[in-house]
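Engineer: Heads up, there are several structures right after this.
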Structure P
């Protein structure tokens, strides 16, 4: 009984059954699913990279501001 399980997929608001598709169609579905997964993964990685870059830029700005403050204090003392 469980052997006749069908896997539905919706494309453009129309439902299809993967088991009824040709091998070529199944391959195209698999490529589409895999590419969607990769796109989601790349977006996740891009978010991490942007946060990392922003953090390093902020740390650089803080370091430069501290250096500028130190130079200004040294000039006042001299």
Structure Q
């Protein structure tokens, strides 16, 4: 853990950010008393395939049946006033 005073932190802010990104904990103090801590933000971990097997997918036959149903509904509605 590194402690720096506010005045020093103002002049070296970019450098302190790089150090915090690298995982170092930086404490900024006023008159020797710690007031804030500069820490890196933890990025969420991605889990690809997390939903695999949990979401049912329609088969090709289901899609074909739904196309036929939509076509039949469309054909029935043609020529009918709204």
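Engineer: Kindly point out which one of P, Q the value 18.7 was derived from, the read-out being Kirkwood radius over Cα pairs in Å.
Structural biologist: Only structure Q yields this read-out.
Engineer: Okay, moving on. Which of P, Q yields -26500 for helix-only ellipticity at 222 nm (-39500 (n - 2.57) for each DSSP H run of 4 or more, over all residues; to 500), as computed?
Structural biologist: P
We did not get these values from a lab; they are worked out from the coordinates using the rules stated. What you see is a predicted model, and the numbers here were worked out from it, not measured in a lab.
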